[in-house]
Structure I
Amino acid sequence: MQPTNNQQNPNPENLPNAKLILLLGILSILLCWWHFISFAGIVLGAIALLMANREMKLYYSNPLDFTISSLNNVKAGRTCALIGLAISVIIFSFVLLMIFGILASLPFWGMIH
C-alpha cells in the first residue's frame with residue numbers, strides 16, 4: 001500500500017548511493033592538488049555529479065520513501081564534487097600549460113652556448 005500525501009512512510013530508506021557520492025566528492029577535493037593526479041579529481045568529481053543528479057531525481061520522484069539525511073549527504077557530496085572538479089580543472093590546465101611552455105622553450109635553450 002502506497003502512502004498518500006498526508007501519510008508518512010513509517011520506514012523511509014536511505015538513498016542507495018548517498019554515502020558513495022559523499023565519499024567521491026570528498027576524494028575529488030583531496031586529489032585535486034597534486035599535478036597529474038588532479039585528473040583523478042576531475043574523473044571522481046564528474047562521476048559524483050552524475051550520480052548525485054540521478055539520486056536527487058530519485059528522491060524528488062518519491063520523497064516519502066527516503067530519509068532527508070541521505071538527501072543531505074547527496075547534496076554535500078554534490079557540493080564537494082563541484083568544488084573538487086573546479087579546482088582540479090584549474091590545476092590540471094595549469095600543469096598542461098607549464099608542460100607546453102617548457103616544451104616550446106626547449107629549442108631556445110639549445111641555441112644558447
Structure II
Amino acid sequence: MPFTVDHESKVTLYEQLRTQIMEQVASGELIVGTKLPPVRVLAAELGVAPYTAARVYRLLEQDGFLETRGRNGTVIAARSDTAESTLQAAATAYAQRAAELGVGADAALDFVRRALAR
C-alpha cells in the first residue's frame with residue numbers, strides 16, 4: 001500500500017492522497033479490514049503535515065471508505081453496497097482466523113478452493 005505525493009504537482013497533496021486511497025480500494029489492492037498507517041506515520045513518510053493526512057482519513061471515513069477503530073487504528077471499511085465488499089470482509093476475517101489457528105496460507109486457500117468447488 002505504498003502512497004506517494006508529488007510536492008511539485010498543481011494537485012493538492014490532500015487530493016493526491018485521497019485519490020490514491022480511493023483508487024486502491026476500487027482496484028481491490030486495499031481490501032476490507034486492511035489497516036492503514038497512523039496519521040503521524042503516514043505524514044512523516046510522505047513529508048506532509050499531519051493535518052493533511054488526518055483530513056484525508058476523516059473525509060474518507062465520512063464517505064464510507066474508512067473506519068476508525070480508536071486505538072486499533074484506521075482500516076478500510078466494508079461497503080455494504082457491493083457483494084465484493086462483503087466477500088472482502090469475510091476473506092479478511094477468514095485470513096485472520098486461519099493465522100490465529102496456525103494454518104498456513106496455502107492450506108487456507110485449499111480449504112476455500114474445495115468449498116468453492118462444491
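Can you tell which of I, II yields 84, 19, 14 when Cα extents along the principal axes in Å is derived from it? Derived from the structure labelled I. Work out the source of 22 here, i.e. which of I, II gives that when relative contact order in percent (Cα under 8 Å, 6 or more apart) is computed. Going label by label, the one that fits is II.
Kindly point out which one of I, II the value 19.6 was derived from, the read-out being mean count of other Cβ atoms within 10 Å over residues 46-53. Derived from the structure labelled I.
Which one of I, II has helix-only ellipticity at 222 nm (-39500 (n - 2.57) for each DSSP H run of 4 or more, over all residues; to 500), as calculated from the coordinates, equal to -18500? Among I, II, the structure yielding -18500 for helix-only ellipticity at 222 nm (-39500 (n - 2.57) for each DSSP H run of 4 or more, over all residues; to 500) is II. Structures I, II were shown, and distance in nm of label points 7 Å out along Cα→Cβ at positions 22 and 102 at 4.6 was computed from II. Comparing percent of Cα pairs over 13 Å apart, for residues 30-77 alone across structures I, II, the highest figure comes from I.
Computed from the coordinates by the stated procedures, all read-outs in this text should not be read as laboratory data. Because the structure is predicted, anything quoted here is derived from the model rather than measured. Cβ atoms are built from the backbone, for glycine too; each structure is taken alone.
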